[in-house]
Structure P
């Protein structure tokens, strides 16, 4: 019976990752510092019919990094405002700043809970016009008092290469939108890297080669093959498809405060200063987290373009960073033999055991990203932060935490505070046709009192 309940929960978990159930309670784990809070990306294209280069620097900033000030106005709801300033500098080989562009923004928020979120971002962009030279670029983020909030050094990029025999730009690394909108290009804003949890990774290059008969070829090398505790089974050298288009151009679309996108438009790219577009698809069944090198070459020259990038698991659950704890909390879905087997060994071995077990539960075997595993440990994170109390330090091991981890967020929730100070919570799951009734005891520990069939 025990195993039936556990494996039934796994089935429900897999179903849940494809559903859109919402949960009203504020997720306290969203305030946890995940590390980086300021990301950028850039793309360049010819301007003025090829006489100069237009560099588009896009960025996103976590609200938690910004300095918000409360606006005190009688009769108005709470309003919080921030004035970030983004700056990008381009230095030549001698270290002289050849171009400096700034952008001041105003961000208004009327919900205090948002201003400390590390998973809610503000988006922006700066467009700079440069001559064909080699540059090192620096980006800075300031608050209204000119206190530096962030600083990044972009990799050196050689704009002269676009006019050489290679004739290829630096890539725009991005992901595709929905199947019905094939013209939109959504750039990753992850410091020129890609996200593990998304679909296929796409690379778009602009080419300046005049010969439309050039056949481009590409490969991607996984530099971390054999170095990680997880066997991702994607190999070290991967051939990828390169397609060329000479009847389309890339257009930058910038919407204020929204994620910037690019559009593939029909037309003559020569009017924009280049000859065509090269598209490379890196399929999701090969995109394991780690370091990569992309190589691009053609059949008519000896030149090879190399580009280093990473696949980042940006929102990896906190729990997976603690293998022993992650294995321990999996007791909810394991039988005793599986539990003992997964918990044995070093941290590296335990993490390997965890991934191997979840691989068998993966609802999308054609990708390396395991939605069921990620959802399970996201629930563990949520339970740990949101259900812990003064008396129960680990919210994932409370009664509410266990039900949340196994069943996900309830479809409806009712909470009552009695005059005695006792708390009653009712979680309703319509698909399960069950009500879970929780009640606090004399020590203010909330326990599962009753389960009712609806």
Structure Q
């Protein structure tokens, strides 16, 4: 019976001489990783005098991350996952920081790294009455990212839910998702370890298409998770047949487009929807079940739709606390959590409408969900895709368009619904099209950049 992180580490890594993890030219067996995890854990306990600390973990998504992450958990301390090279000096008072020296990329063979903090002064951490085992940041698509607390029970419950749905064993994982993000950590890394897969990690950030293109079709029984943008990139490079040979995988993190849904319908992939607050599973489709904007069916949680139209969830995988300004904010363990995502329900299947934070009312009282309208507009403007709708400060609508061609602008304007006819419409021509890590248009960033440009021109 798996009861804690030490049990899980034994299950995943101990006596696994034939299963390996590979990044670039470095291959290491899971059993060797187990030995280094235990060594790392023991050294931490010795240096921290068995007190519990928050420890920032700012490592790339590779073997070094796996050793440090599980080592910290096994030592009884609480890792806080942040992006590599992110400035973490001001995030929390009284924390031990672990980072990777660029000259020590093979640190897991280097005993010096294990003693990285041996001679550092470690101040006492405050507010350590945390029930969470580790902390991880939300992506913060429409609000400032928050540092969520996740427990062993949250993760273990979520893993068991997915194991009941996804049948995949003793294959190979092609890993391209970042482990400091909940999607990559749980549904890529943890599930791969559960499947007893050998794991090939993308060694070059931002080059996932090249990494996958080199391996897809040459390896049997492949498990692959990713955001829609990754799969769209592979299809654009004519790798659809190789993608369809994959045995399983989860596609999530952003809405499924109509063209991607048509391409992957009947494949071995699953649509998944989750949030950091749910560690991360909330909805999961059936194998090969794809439609535009499809999110899946409830998986192990209670689901409701709020009066505003947003998806609400509650269940054993929901977070119970978060960190703010160095303090732990505790929440009721059984409660409804608002996802902030507007959804529709058809035959027990949930579909994405848009983010409530992007929505607004027109002067005629019509409630506008921009992403929902844009999907319909795309069907009329297939030759041009880069535009989005936003509320105009002072009333009306702003159209952000990646073109200054008058015929293109008119095409987009004509594709707007009729109830926009009497609204004031401002055109913002933007050629630097900002997108987040999931491939979504970063609307907030672009709006701020335009406002800054206007202010600077005054």
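Looking across P, Q, the calculation of Rg/Rh (Cα atoms, Kirkwood Rh) that yields 0.98 traces back to Q. Structures P, Q were shown, and Kirkwood radius over Cα pairs in Å, for residues 148-339 alone at 18.9 was computed from P. From which structure (P, Q) was semi-axes √(5λ) of the Cα gyration tensor in Å, for residues 68-131 alone calculated, if the value obtained is 35, 12, 9? That value comes from structure P.
Using relative contact order in percent (Cα under 8 Å, 6 or more apart) as the calculated read-out, with 10 as its value, let me know the right label among P, Q. Source structure for this number: Q.
With helix-only ellipticity at 222 nm (-39500 (n - 2.57) for each DSSP H run of 4 or more, over all residues; to 500) coming out at -8000, pick the structure among P, Q it was computed from. It would help to have the intermediate numbers written out before the result.
Working: P: -4500; Q: -8000.
For helix-only ellipticity at 222 nm (-39500 (n - 2.57) for each DSSP H run of 4 or more, over all residues; to 500), the value -8000 is produced by structure Q.
Here percent of Cα pairs over 19 Å apart, for residues 84-235 alone is compared for structures P, Q. The highest value is that of P.
We did not get these values from a lab; they are worked out from the coordinates using the rules stated. A quick note: this is a predicted structure, and the numbers were derived from the prediction, not measured.
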